[in-house]
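What follows is a set of structures for review.
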Structure I
Amino acid sequence: MNNLEVTNSQFTINPSQVKNVPQIRFKGFEAEWGSNSLGELGQTQSGIGFPDAEQGGKTGTPFFKVSDMSRVGNDREMLTSNNYVSDVQLKRKKWTPISDVPAVIFAKVGAAIMLNRKRIVRRPFLIDNNVMAYIFDATWDTNFGKTLFDTINLPSYAQVGALPSYNGSDIESIVVHRPGNREEQTQIGKYFRELDSLIGLHQRKHDKLVTLKKSMLQKMFPQPGATTPEIRFKGFEEDWAMKKLYSLVDRYDNLRIPVTASNRIPGNTPYYGANGIQDYVSGFTHEGEFILVAEDGANDLKNYPVQYVSGKVWVNNHAHVIQGKVGLAETRFLKYAFAQINVEAFLVGGGRSKLNAETMMQLELCAPEGIKEQQKISNYFHTLDSLISKHATQLQKLQQLKSACLAKMFV
């Protein structure tokens with residue numbers, strides 16, 4: 001990441017009052033950028049109907065739909081498709097692939113417009129009638145062109161109606177600024193392509209770890225009706241047992257203190273609510289290892305908010321505070337055991353669902369008798385969580401860097 005950070009050795013900083021010049025640009029370039037409509041620099045092409053009977057092919061020319069933008073690996077460039085069409089289909093249906101590539105594609109109708117997603121395509125392709133392509137003329141560096149499209153808020157150009165939509169003239173009338181020097185375009189395009197590659201790398205690593213964790217939670221905890229998990233650490237053979245939560249934990253809700261934002265004294269202690277850290281304050285309500293379980297105000301009823309905390313924390317009255325009983329339950333293990341419970345089924349209330357303390361303490365979870373097996377399981381998942389958090393943090397930093405550079409390296 002370091003070689004992508006903006007430093008004086010690579011870039012020059014321009015006064016903000018200079019018109020048609022980006023605030024930050026690569027050294028050696030000084031001329032003002034020109035302005036043109038996209039229609040003067042290329043053209044749009046709308047997609048065509050794609051009958052269900054023609055879909056499902058696995059080889060040939062990719063036929064992209066809006067949903068293909070969500071496929072793994074297609075976060076910047078369209079590398080794969082759910083549908084391909086053969087040469088026989090092309091001839092029979094008289095379809096002509098878009099061969100002026102690279103090109104940029106984006107949704108042209110419906111709610112998908114509001115996602116403002118753009119993808120580059122580098123091989124001949126077809127698109128259905130919910131997608132539009134912009135084809136660059138020969139004056140573009142196409143990596144620069146894709147990045148410039150990232151700076152455009154396409155939804156603001158949509159026609160308002162029952163469904164938001166664009167036609168070709170809506171897009172071609174957009175005025176953009178770009179350097180006349182092709183080399184400057186190339187350097188900017190290369191910089192952002194490398195940045196996007198790093199973002200994609202960390203996103204894929206993050207997503208793989210999340211998928212692995214989900215799979216291992218299913219395999220390292222017994223499924224309904226079973227008394228042993230599918231995968232187990234060596235040296236453990238005893239059956240697991242269903243136990244009421246009250247037999248495994250102590251509850252410390254009595255120590256919670258809610259404090260309104262205006263009355264909080266700033267400090268270094270994390271202030272927790274139902275869904276995580278809300279603030280940092282002076283003082284603490286609890287010290288040690290605890291599990292926080294949302295009492296009310298949970299932001300996700302399917303993946304119910306359950307957090308492991310350690311050290312000094314301040315907890316308000318929207319999260320239950322529990323701790324494993326010595327010798328019976330390893331506190332951090334409880335976080336992962338809770339993931340096996342459908343907490344939503346035990347909530348009461350209307351718009352603001354609530355998990356009553358008495359109900360929570362009666363919940364049943366499956367756990368091994370031995371504390372050592374609990375510790376091994378919790379250590380394994382804690383390591384996974386740390387790796388997921390590491391990639392999430394790196395991903396956030398890279399996305400923030402890209403956002404800042406898009407704002408300052410374009411006019």
Structure II
Amino acid sequence: MSPQINPALPQIMWLDLNSAFATTEQQAYPGLRHRPVGVTNRTSPNCCIITASYEAKAQGVHTGMRRIEALRQCPGLILVESHPAKYSAVYRRLFRIMHSYSPDCDMKSIDEGYIDLKSTGYDTPAKLIRLGQELKGRVRQEIGEYLTINVGLGSNRFLAKLAAGLHKPDGLDMITTDNLVQVYSRLQLEDLTGIAERLGRRLRRAGINTPVQFLEASEATLRRQVFHGITGTYWYQRLRGYEVDDQPTGLSMIGRQWVVDHGSDDEDYLSSCLHCLAENVGLKLRYRRIKARGVCVRLRLQAGGHYQRKVLSPGPFDSDQAIWQLAEPLFQARPAGRICRLGIYVYHFQSTNQDQLSLLSQTARSASLVKAIDRINQTYGLATIHSAHSSLGVKHVRRKVPFGSTKYFDLLID
């Protein structure tokens with residue numbers, strides 16, 4: 001790989017909706033506009049902020065902040081429960097706009113995505129900037145006048161996303177061969193996507209204290225001293241504008257967790273809620289058309305510490321019943337005490353076409369029943385049919401907006 005910066009045109013465009021869930025609520029309810037808004041998956045005492053409006057951010061409210069802390073920071077904060085159907089409508093309209101410019105586009109999370117414009121007629125910096133301005137106008141006209149987007153242009157996804165974050169909200173920036181070093185010189189290591197506190201410390205131990213020094217580091221230094229492997233080469237290329245993030249990543253687990261308000265040691269309540277989570281996980285498995293062999297139950301104890309147990313099944317499964325049959329004994333073996341968070345995940349996957357079944361077998365009949373129940377739930381609303389044991393959990397466990405992913409977004413729409 002050449003050490004030179006990629007000279008290609010910045011034809012990867014990154015779009016990022018500004019505070020997507022909060023501004024969607026402000027679009028839907030004009031009375032919320034220009035006011036501090038925090039969106040949560042539920043308005044319980046222990047809930048967390050999943051998106052804050054820019055008015056709330058200006059007062060120190062941020063994603064992941066607990067309700068009590070957010071209200072202390074911003075007493076006038078208006079808390080709104082998430083509404084997946086609204087966000088789905090925005091997501092789909094934005095994707096339609098993106099796809100109208102190039103079929104080579106994708107939403108990388110609920111509120112951001114990219115368009116690869118290399119096969120289009122947008123082949124000069126001026127045309128690309130005009131396109132960015134056009135997209136901003138279309139978002140306001142076709143989705144909502146209160147919604148704004150950041151637009152970034154770069155020669156790879158990393159630089160395009162970095163450019164989209166330079167001037168929030170409502171920014172439009174382009175990173176090119178000519179200004180790349182200048183852009184890096186204004187940033188800290190942790191401003192780079194993928195570099196969090198731990199990797200920042202590792203880079204600094206190697207004498208790399210700034211993004212410019214990161215760019216100037218040799219491939220050998222990154223491979224041997226910092227990342228200890230091929231990841232160092234990927235960063236060497238990524239920083240220079242070469243695409244290395246276009247490969248699919250493997251799936252290691254599918255799960256769901258839920259915070260228990262105030263903590264509880266009520267056996268019936270906790271068991272029903274965990275069963276509800278198991279049904280959520282089963283739905284995700286079948287949605288992806290894969291089966292699992294492993295189940296893990298993970299609990300957080302109110303007194304401190306965690307409890308985790310795993311089990312591996314002799315054969316693959318994807319039904320809610322099979323998941324719960326494996327999970328329940330793990331849950332029953334937990335230590336005494338109040339639980340403040342329930343979690344369950346499955347792992348060790350295989351595709352469903354690897355599972356050869358006789359059409360006359362009991363397993364095949366059970367699979368047909370599961371498919372029939374899924375069709376009913378998809379038609380009449382999720383959890384229309386569920387286990388009687390999970391009924392209490394269904395009343396309390398809300399479906400979460402899958403922040404940072406679009407894989408299960410369709411499953412949220414009742």
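Here percent of Cα pairs over 35 Å apart has been calculated and equals 49, so which of I, II was it run on? Each step should come with its number before you reach the end.
Details: I: 49; II: 40.
Answer by label: I.
So Rg and Dmax of the Cα atoms in Å, for residues 35-114 alone, computed for just one structure, reads 14.0, 45; which one of I, II is that? Don't skip to the answer; put the middle values down first.
Working: I: 14.0, 45; II: 15.2, 46.
That value comes from structure I.
Which one of I, II has mean count of other Cβ atoms within 10 Å over residues 91-98, as calculated from the coordinates, equal to 12.8?
The read-out comes from structure I.
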For this session: Looking at distance in nm of label points 7 Å out along Cα→Cβ at positions 179 and 251, point out which structure of I, II has the largest value.
Result: I
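Supply the structure label, taken from I, II, corresponding to helix-only ellipticity at 222 nm (-39500 (n - 2.57) for each DSSP H run of 4 or more, over all residues; to 500) with the calculated value -11000.
II
So FRET efficiency 1/(1 + (r/R0)^6) of positions 235 and 307 (r between Cβ atoms, R0 = 35 Å, to 0.05), computed for just one structure, reads 0.40; which one of I, II is that? Write out the running numbers ahead of the final one.
Values: I: 0.70; II: 0.40.
Of the options listed, only II reproduces it.
For the read-out Cα Rg over 2.2 N^0.38 Å, for residues 59-170 alone, a value of 1.25 was computed from one structure; give its label from I, II.
Details: I: 1.06; II: 1.25.
Answer for the origin of the read-out: II.
Using the calculated result 14.2, 44 for Rg and Dmax of the Cα atoms in Å, for residues 195-258 alone, pick out the matching structure from I, II. Show your work: numbers first, answer last.
Values: I: 19.0, 51; II: 14.2, 44.
That value comes from structure II.
No lab work stands behind these numbers, since they all come straight from the coordinates. Given the structure is predicted, the values throughout are model-derived calculations rather than measurements. Cβ atoms are built from the backbone, for glycine too; each structure is taken alone.
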